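Asks: The data blocks that follow each hold one structure.
No value in this document is a laboratory result; all are computed from the given coordinates. Quick caveat, the model's predicted, so the values are computed rather than measured. Cβ atoms are built from the backbone, for glycine too; each structure is taken alone.
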Structure 1
């Protein structure tokens, strides 16, 4: 199955402020998951959390930084346990009249369960990012 998730949020802040929120391990941990992220192409890191009750998810996801172009674009390979090849998560920041548009695209070959999980999870995580940036 094809995963093709496209989400956007508009932030009333400059691109640099939004970039800072998505491009350091400390900030990513505040709105997404605890991790050992480094802003380097080729760096492999892991998201860890407690799986939801009743979930078959293992509690971690392996990630690799594929592209890092401050302050506008970052691409990750997202390796889920139940799919053959990593999917891609693309963060794109663009200045708009109201501030900054964050476009998040999560794409690739996946399973129905994985598509359901990320399609439900990313909107919640982006809402947490909005809250993080506002505080």
Structure 2
């Protein structure tokens, strides 16, 4: 199975990542799709390894415990992928989610994450750097 996973295309890895995110299965996502030494860059800082991904997932789920996640534009070019996403319902919304990915050997090696958290009428609650207005 690990050899089979390492042969996946960038699109196959990202599709699996999004499927597991929809199922809230962070552990399976880490095992199947995320390199142990991943580096994630965002306005909030730099996060390393599976522990860093866990921290980012915790922050996001604390900020947006419910809502309809919508995946928009998805672009793939070799090892690179880009995803636009939103959260369009619930008490908190994300109108501008954007992630980029570097995939090698069937695993996400690097990722960038950008999003702003708003209330249900569009007022910014948390900026993309994690600060509050």
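Asks: Tell me which structure, out of 1, 2, gives 0.25 once FRET efficiency 1/(1 + (r/R0)^6) of positions 63 and 79 (r between Cβ atoms, R0 = 25 Å, to 0.05) is calculated.
Replies: 2
Asks: Taking relative contact order in percent (Cα under 8 Å, 6 or more apart) as the criterion, which structure among 1, 2 has the greatest value?
Replies: Ranking 1, 2 on relative contact order in percent (Cα under 8 Å, 6 or more apart), first place is 1.
Asks: Another question about this same structure. Work out Cα Rg over 2.2 N^0.38 Å, for residues 47-110 alone for each of structures 1, 2, then name the structure with the largest result. Kindly include the intermediate steps, with their values, before the conclusion.
Replies: On the way: 1: 1.35; 2: 1.24.
Max of Cα Rg over 2.2 N^0.38 Å, for residues 47-110 alone: 1.
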